[in-house]
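Once you scroll down, you'll see the structures, which are given as structure tokens.
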Structure P
Amino acid sequence: MHPNHNYKLTLKWTGNKGTGTSGYRAYDRNHEILIEGKTTLLGSADPSFHGDKTVHNPEDLLLASLSACHMMSYLHVCVKAGIIVTDYIDNATGIMTVNKDGSGQFIEATLNPIVTITDESLLTKANELHAEANKLCFIANSVNFPVKHNAETRV
């Protein structure tokens, strides 16, 4: 039996301009994400929803979590397969739709990793390992929309 892993953070709203939520435009969507022992993340809403475009929004963080989790899972399966990765960059994209009632959801994310390996004979295997990494990714296993992969591997 594997143990559970517990995570804890504090989210603090910092957007009260003096009158609280007295009106839809009377407050900022700014907040801080505080995790003990870590740098504070500044957040807001997406600019489309009256947020600050200079800080991270929840949608950014969801996509970043998917990308980072896939990368860590991928590096792990490469080690197990004897593939040496020397560089990894992902230009991830996501699509969110907003419904008439104001609710919404992501409908897909696409990870576009560009991976550099040392052995040309392992290019095909390196590309195939993205499917295995996806199966292992905690975050991809936690979302209810498809996470696609459009990987490119180089030597």
Structure Q
Amino acid sequence: MAISLTVNGEKRMVDGDPAKPLLWVLREDLDMVGTKFGCGAGLCGACTVHVDGNAVRSCQMALGDVQGMAITTIEGVQATDAGKRIAATWVAQDVPQCGYCQAGQIMSATALLAQTPKPSDADIDAAMMGNLCRCSTYVRIRAAIKAAAESAA
């Protein structure tokens, strides 16, 4: 079945099973491997993408459920001003260690800043809940998000 998607601003047609998880469509069919497989159960956040501006776990979204919606991946968000700002503060705050969770973390952070330009610690904690970092850089992640918010002013 052919399904129409808009991925990173580009119209794409995907011929596939509507029940196939969006994560695998992005990685296997569209060769966008920045979105990572973590747990497969929507619990770790490594697979986070934006669907119509909202941070969602792509391993839990079926291809058929996102037909006609705007999907932004880490590859797409890196081209935006917000994505560049987050990436710069991520490096300045020394967030990345192993790096595996970073795409999902950045996707959740950019969605937060789009909805809440000046987030409180509680806003950050709520938005980032479920994005796991095995290296435990949570304090630096919060600092990077705050720095990105301040740099937008």
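No value in this document is a laboratory result; all are computed from the given coordinates. Fair warning: this is a prediction, and the values are worked out from it, not measured in the lab. Cβ atoms are built from the backbone, for glycine too; each structure is taken alone.
Looking just at volume of the Cα convex hull per residue in Å³, which of the labels P, Q belongs to the structure with the highest value? Once volume of the Cα convex hull per residue in Å³ is tallied for P, Q, the winner is P. Of structures P, Q, which gives 0.97 when Rg/Rh (Cα atoms, Kirkwood Rh), for residues 35-82 alone is computed from the coordinates? Only structure Q yields this read-out.
For which of P, Q does FRET efficiency 1/(1 + (r/R0)^6) of positions 3 and 59 (r between Cβ atoms, R0 = 35 Å, to 0.05), calculated from the coordinates, equal 1.00? The structure behind it is Q. Comparing FRET efficiency 1/(1 + (r/R0)^6) of positions 11 and 139 (r between Cβ atoms, R0 = 25 Å, to 0.05) across structures P, Q, the highest figure is found for P.
Kindly point out which one of P, Q the value 17 was derived from, the read-out being relative contact order in percent (Cα under 8 Å, 6 or more apart). Source structure for this number: P.
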